[in-house]
Structure 1
Amino acid sequence: MLKRVEKNTSAWDETAVTGGAPAFTRFEIFRDFANIAPLWRAFEVGADLTPYQRFDFLNLWQEHIGAKEGVEPLLVAAFGEDGEPLCLLPLGKFSHGPFPVARFLAGKHANYNFGLWRRGMSFPRAFMQQLLDALAKAEPDLAALELHNQSYSWHGAENPLLAFPHQPSPSLGYRLKLGESGEAVLSRQLTTSYRGRIRGKEKKLAKLPGYRYFVASTPDEVRRCMDAFFVQKRAYMAMMKIPNPFDEPEVEAFLRATADAGALEIHALECESEVLALYAGVTDGKRLSTMISSYTASENSRWSPGIITLSHIVPNVADRGFAIMDLGVGEAEYKFVYCDEKEELFDSFIPLSPKGHALAPLLRAQASLKRFVKTTPVLWKAAKTVRGLLPR
């Protein structure tokens with residue numbers, strides 16, 4: 001049974017915080033990734049962050065997608081008395097209709113948003129308000145912060161942006177606790193009969209010449225997996241009659257560049273004739289967070305290669321000492337089988353100007369409506385049906 005991860009919405013009551021960050025002594029907005037690269041990479045070593053906020057990941061996103069969409073980086077950094085960063089918010093300037101807003105970079109390509117925060121330090125409301133006041137002063141045309149899919153915590157570090165009004169995100173994340181051997185995790189999570197069915201199906205695939213599970217480690221393996229992903233995803237989206245976001249040239253370029261740079265960990269099943277299935281994601285050494293997945297449309301699909309791939313990934317990452325594996329944000333049947341926790345996320349719509357005070361309530365209402373539709377089965381089924389009927 002899936003357990004809902006408890007959230008702590010009172011963690012940032014200032015009266016309860018000790019050891020909080022002092023007022024920062026310097027505030028700076030970097031607008032070019034090259035200028036901030038050494039500082040950002042060094043800060044990652046001693047900061048709490050998700051792998052989606054690493055420099056290499058977001059730099060590639062900005063190069064291949066953000067720049068082409070006209071996104072202006074707003075890389076917000078605050079420094080302490082020691083001259084070192086206290087926090088870094090990797091934001092970008094986007095447009096919401098006629099309103100300029102700041103969002104986390106990478107958009108839907110980042111399942112979880114968090115920022116970078118000096119490890120071991122708490123950030124009370126007064127510090128956070130000072131940070132936003134400085135941003136509003138430096139960027140007077142910004143209407144609001146529009147921050148989606150934020151984690152309440154990451155590896156035990158709570159999110160300082162909980163200091164501001166927030167609301168549940170429309171979708172949940174799905175994750176599996178590890179912390180023991182891979183065999184123990186599978187035995188805990190999957191029933192004996194389910195594991196038996198998986199073994200039976202894998203015996204069918206194992207008869208294929210060259211059948212194997214692997215983690216891509218060479219340029220040829222990476223290229224072969226990514227080639228298969230785009231072909232398989234195109235076929236699946238066409239079958240489902242829904243738009244394929246991976247058909248966009250800039251999206252394909254970003255994902256290929258991320259994989260080539262080693263920022264994507266790719267797990268796959270293959271035989272001599274084809275890649276049967278794959279999952280790929282980002283990792284910080286404690287958590288694997290999957291971003292993309294696909295499986296073959298050939299007759300081999302009847303043996304559930306995607307599910308079999310997951311049955312190999314779980315012991316792989318568990319036996320490497322990972323604490324958590326997640327299957328991303330959004331609902332799917334296979335997640336209900338392989339995950340034991342639902343992870344709540346939150347959105348923040350924070351006004352920075354008079355225009356923002358008009359916009360923020362609209363953003364909150366829009367997100368609340370989306371959540372209502374997604375959590376009402378009849379409405380969500382209807383929405384997906386309509387999406388399939390729209391021209392592509």
Structure 2
Amino acid sequence: MQSFLVNVPNGRTRNNGDLIRALNFASERISGMELQGDRIRVDTDADGEEELELIRDKVLGMIAKHGESACLDDQIAVQFHGPAAFTPYSAIYESGLVADYGNGIYALKQEAVQVLAFLDRVFMGWALELGAEEMSFPALLPVSVLEKTGYLRMSPQYTVMCCQPSEDMDELMKLHRAVQRGQTLPHLKDPDYALSPSACFHCYMDLEDKELDKPSVYTFRQQVARSEGRLNWGGYGRMRNYQVREIVFVGDGDFVLNSRNRIMKKAEQLASQLGLSGRLSVTFDPFIIPSLQKYKKIQLEEQSKYELQLDTAPHQSLAVASFNLHGSAFIDPFRIRVRQCEQPFTGCVGFGLERWVLALLAQFGCNLREWPFDILK
């Protein structure tokens with residue numbers, strides 16, 4: 001193993017994490033990364049000094065291009081104060097309520113499943129109060145649709161493609177051995193589908209080339225999958241695949257803004273009523289593409305993205321909900337229209353269901369009958 005140290009811009013990063021997670025994508029030869037004071041230690045499997053220097057140059061180049069955005073911070077809108085102590089993650093896993101299989105694969109069991117179902121009913125109820133139409137979509141999303149959303153340009157690192165074997169008997173007979181040898185790709189076709197990285201994308205696919213009679217709200221429970229990067233699965237609740245209760249708004253600017261804010265207010269009230277520890281913050285997406293760093297500051301200035309972040313340990317939290325305004329980013333490529341609306345917009349709210357459960361367990365413990373509220377009624 002060969003390592004080197006680099007300086008952190010202005011001596012810090014947002015939450016000491018986003019920049020490091022982005023830098024992990026600099027090279028497949030990076031084997032580890034750790035924040036050490038105002039510097040980052042980068043461990044590599046570089047084959048000699050020449051390759052090590054190439055990796056160092058890529059890391060330094062990414063840091064330089066991230067520039068000011070590496071030091072942007074969330075803007076806390078509301079702070080919640082809850083339990084003073086937290087349940088250790090090890091105790092949560094030992095309880096049998098949560099299984100962590102590694103590399104971002106989690107399962108909920110027993111009463112934790114009931115908690116997830118309860119929360120989903122609450123969030124769906126909020127959408128129905130706004131007159132939402134219920135929908136249901138598969139996990140698979142056509143790659144052509146994913147490309148149309150702009151996601152492959154804005155956040156390609158999260159993409160999970162689905163490839164199928166070649167429709168050739170000779171190739172099919174080789175597949176088993178190829179998997180064992182780690183040489184699968186030559187026997188697979190280019191992907192036509194991906195696992196959706198954002199819950200709202202299927203809705204825009206459904207609305208493509210349609211004219212809505214009026215501003216509308218849609219809700220559905222969606223499977224979402226994201227590749228966080230092979231070195232980024234260590235944190236509690238960092239999931240490769242999870243479920244989202246999604247609420248999508250389509251209409252004029254006032255309709256979308258007011259709808260988002262109504263749901264956000266309900267989430268704020270719920271967090272307060274349950275006595276949760278966390279915060280509602282104006283934030284931004286973790287773009288890693290150097291040329292897109294300017295959009296982080298724009299999102300903060302326009303307050304187009306809020307997150308509800310619940311604490312799970314001292315100085316650690318999970319983003320359990322996201323409240324977003326998209327402008328015309330999806331209206332234009334999908335040619336969505338709304339009658340008597342000159343310029344329609346979209347927005348969405350997503351509640352990460354498993355993350356809510358993990359946060360509640362961390363704050364209130366694994367004996368649900370000792371929680372300060374009865375969630376199992």
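Quick check on the output: 1.4 is distance in nm of label points 7 Å out along Cα→Cβ at positions 192 and 208, derived from one of 1, 2. Which one produced it?
On the way: 1: 3.1; 2: 1.4.
Of the options listed, only 2 reproduces it.
To test your reading of the models, identify which of 1, 2 gives -10000 for helix-only ellipticity at 222 nm (-39500 (n - 2.57) for each DSSP H run of 4 or more, over all residues; to 500) when calculated.
Details: 1: -12000; 2: -10000.
The value was obtained from structure 2.
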Practice task
For volume of the Cα convex hull per residue in Å³, for residues 96-263 alone, the calculated result is 167, so let me know which of 1, 2 that is.
Solution key: 2
Fill in the blank from the handout: Matching 17.4 (mean count of other Cβ atoms within 10 Å over residues 128-135, computed) against labels 1, 2 points to structure 1
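Where a number appears in this text, it was derived from the coordinates with a stated rule and is not lab data. All figures in this text were calculated on a predicted structure; none of them were measured in a lab. Cβ atoms are built from the backbone, for glycine too; each structure is taken alone.
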